1. Of the structures labelled P, Q, R, one was used to calculate helix-only ellipticity at 222 nm (-39500 (n - 2.57) for each DSSP H run of 4 or more, over all residues; to 500), giving -13500. Name it.
2. Of the structures labelled P, Q, R, one was used to calculate distance in nm of label points 7 Å out along Cα→Cβ at positions 196 and 332, giving 5.1. Name it.
3. Work out which structure the value 10.2 belongs to, where mean count of other Cβ atoms within 10 Å over residues 156-163 was derived from one of P, Q, R.
4. Here log10 I(q)/I(0) by the Debye sum over Cα atoms at q = 0.06, 0.09, 0.12, 0.14 Å⁻¹ was calculated and came to -0.53, -0.81, -1.05, -1.19; which of the structures P, Q, R was it taken from?
5. Ranked by relative contact order in percent (Cα under 8 Å, 6 or more apart), which of P, Q, R sits at the highest value?
Structure P
Amino acid sequence: MGSASTRILVVGCGGIGGTVVGGLLAHAPEVLGEVLAVSRNAQIARAVAARGYVLTGVGEPVIRRGRVIESPADTSGPFDYIILAVQPPQVEEAARTWAPLLGPAGRMVCFQNGLCEWRVAEIVGPERVIGGVVAWGASMPEPGVFERTSSGGFVLGRLDGQEDPQLLLLSLLLESVGPVSVTDNLAGARWSKLAINCAISTLGTIGGDRLGVLMKMRVTRRLALEVMSEVVMVAQAEGVRLEKVAGTLDLEWLALTDEERAVRGSAALVAKHTLLLAVGTRYRRLRSSMLAAIERGRAPAVDFLNGEVVTRAERHGLSAPVNARAQALVHAIARGEETSSPERLRSLAGTVGIDISW
């Protein structure tokens, strides 16, 4: 597995990126030659230089020594893997900036939510792209401290569904971060995760609290079901075969039927609400990374999530009104015209005509 010559560059050193770097540094040098992180945040670079990557949350706290760089001038290629762990609005710039350091047989790896692999493929070529669906959460409560907020692993795959040695090697190396599975249906895995993120990340941004608190509210669960139902509708129009999330969560079953929207308290609707309550309990500490980005003055990724669904729906002559209104509300929050609060979720439901009295 790997060798002293294998080099990995992780672009982005927030919660996900820092946790990935810290996990990869667990490998002995003869297994993985070099792991570097990229961040433009000088506070992160100083904190890592002073005390290393501090990994907390799941399991005992761990400190691993490593390095953070700022620009391509601080290193040289080639790298075997360049992992993009930036937010979706920065992914294309990051791909263009670091692509010259990618080795001839190297792979650029997308760890974003949304459908960023197809954007990166336009820059480096589809054969050089690996998609990585991240099934866990992390935050950075202070510079250099990376808190795992939920357990889980990765789903990796290529756009063409094929295996290759570089894909299999990456899957083995990432086992030091979390369990890894390889899929021949990356599009299906991506769209299923997109449905989850369009609900959880966006509604978390609007509601302004951790998932455990928000999912106790009936309005959050109903909005989540409506958002995911629209994503499933568009995915089916795109000809995508949806994958079960974490092998168990069936998005096509979770999507609401017309009957479930019309009948009060149907057994199927109760079952779906119960499932979302369980998700909220399991990931109760999860806080929207999009909300954190807004708080740091960065552009929200909503156009790459709900906005992607709205745009693709229009191509098929379909409508995704709940996703469209949620997208607009997140932008209003980012501009300071609205504030995040549970009441905003109630007003969203009212705006799109959802009856939450039952």
Structure Q
Amino acid sequence: MKDLIDALNLSSSDILNAVIAAAIFVLAAVVLDIFLGKVLRRFARLTNTDLDNQLIDVVRRPIFLTVILIGSLVAVSLLKTGDKFHHFADALVYSLITLMWVVLAIKESNMIIEYTLSKVSDATGLQKSMIPLVKNVALIALVALGIYILLSIWKINVTPLLASAGIAGAIIALAAKDTVANFFGGLSIFIDRPFKIGDYIVLDGQERGEVVAIGIRSTRIKTRDDVLITVPNAAIANSKIINESAPVPKFRVRIPIGVAYGSDIDIVQDALLNVAVTNHNVSEAPEPRVRFRAFGESSLDFELLCWVDEPAVRGLTIHELNTAIYKEFDKRGLKIPFPQRDVHISGTSVTDNRQNLQQ
């Protein structure tokens, strides 16, 4: 700045030098504004996004005013007034520039955040909540930075303020640790996307239901009993999540069934497959299949494997398949045995046992 002031000290008249300096800076501001509005904007039209055009429109006026303010500061310096007036003028101009650029940074950060997050594939439904949240975080950070710069410009010692802010921040963090944990849990859901709205999930093998809402603090799950469960995101982040709707919405249903020994296994398999293919909830691909699993203690153990189009109809499909299997087995004469034991008595006859009891 000093070298610039010396270069503009062209005559012996301080007022004339100040006027020349102000005129030069006004001309520079006009040229720079024309460059931004004509040349740079023309290059911005070649891109596939309109974000750069919006950023140029927002930044033009602050740049123009900044050059004018710097010119006024140089003009005041050329007037060779008192040091106190110079310091006051410097602080005032730098404060105006700081306020102007903080407001500009807030506007541009909001535009960039909204554009960036809107381009990110959102499978969680958190995007609507994340955009204003990130905007508010950026706003707080930029305002805090602006206040720090303003205090530094006016030579105010910020060390005690920073120490107090650190202590207050620690107290708030301890008091709101659960809220902070839930916030980061929601952030991890947004980034990792383990499930999305409409998915059927099981948490730690217990709660099962459809995800109906994902918020910053909690996630809501509606069970098959139409009960709405609100789970903190911190708990979800530390839970084992089974997503029955991923990677594809189809869900496999297993129907174990036992038939009596001596049954024709070909007829059993044909009966089970016939039940599966006639059910409207069962998918054609992958095809239903039957597996002979084991020789049980009282039965031959089979298992019918088929896929349904969505996990929501799992319970209904199991009910329909079980009902149809029972009717189909009854029609074909296939017996579903109950657990039984054959007891064999050896060594003495029943008559000898009765005589021993009478004695």
Structure R
Amino acid sequence: MPLTLSALAELCDAQISGGDSAVVIASAADIKTADARQVTLINSPKYAKYLHNSKAAACFMTPELASYPAPDGMTRLLCEQPEISFIKAVNLLHPPVDLPGQIAPQAAIADTATLGQAVYIAPFVTIADHARIADGCQIHSGVSIGRRVSIGKNCKLYPNVVIYDDTRIGDDVIVHAGAVLGADGFGYKQQSQRHLKVPHIGNLVIEERVEIGANTCIDRGTFGSTVIGAGSKIDNLVQIGHNNIVGENVIICGQTGISGSCTIENNAILAGSAGIADHVTIGHHAVVMARAGVAGNIEAGAQMFGSPAKDKKTAWKELAALAKLPELLKQIKLIDARLRKLEKN
């Protein structure tokens, strides 16, 4: 939705400096590609080098960055939190597509399913017995919703999402394409050299404002619930095993794997490709860095790195020492040769 610079600045808590406040802004773009009808952002001095050659009509920045040279005519939009203001601008200039409340004739919906008002159901959706979908939801093509599934208001399920029986989803949840929610966990007991499957009769509970990335899998509980707390954000290609309790506002980055029966407390961050063993507790505000392997509990606020994961300062010192090993080995060989020569003499 196009807006004048003056309107955009007011809506995004920014002060105009220079340029023409009547210019109409059509969209947003990054600093390198923005053109004369677009607004952009710099949030760090390291990006200020791109400002001078930018063709953008306006740029969000802090007052401290305003001293960097900019093209004549570019408007500086000064604000204390330029990234937050830019996100507001993007949402205003690029509003989400408002799908009409309608049900495609190609959808297969059980007679006992309940649909709220203004629900969009795309072709080839299947909704099983006693499922409940609240007002304002968008269910895209190929989604499969199991028996007794409950979905809150204003949720978006993108194509080919599969939701197993008894899963409960809160309001304002987004699930991206190909995610599988509530499948059986990976549980077996060995009997007579064969693997006996452990039945999974629990469920999956996803609280409000959670976003789940494409092709992510979250298993149901064995007998109780696997829980994803309110406001948590889960990236693409994440595996979360059975009986996990994930707290509120947790960040889980791509290709992370979490074994069963773990507790991830509020505001923890698991970076890309982290691996978490079973029955581990990760404290609130802890950070597990990329590719770390966690085999034991992590205290609140800790920052862990490496495999096995250690305090990041210790792990980095060990890496620095390892980098010196080739030179140390050379020195040891020289010392050994000198000792042998002395002994021979």
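The numbers here are math on the coordinates, done by the rules we state, and not lab data. All values derive from a computational prediction rather than experimental measurement. Cβ atoms are built from the backbone, for glycine too; each structure is taken alone.
1. P
2. Label of the originating structure: R.
3. The read-out comes from structure Q.
4. Q
5. Top value of relative contact order in percent (Cα under 8 Å, 6 or more apart) goes to structure P.
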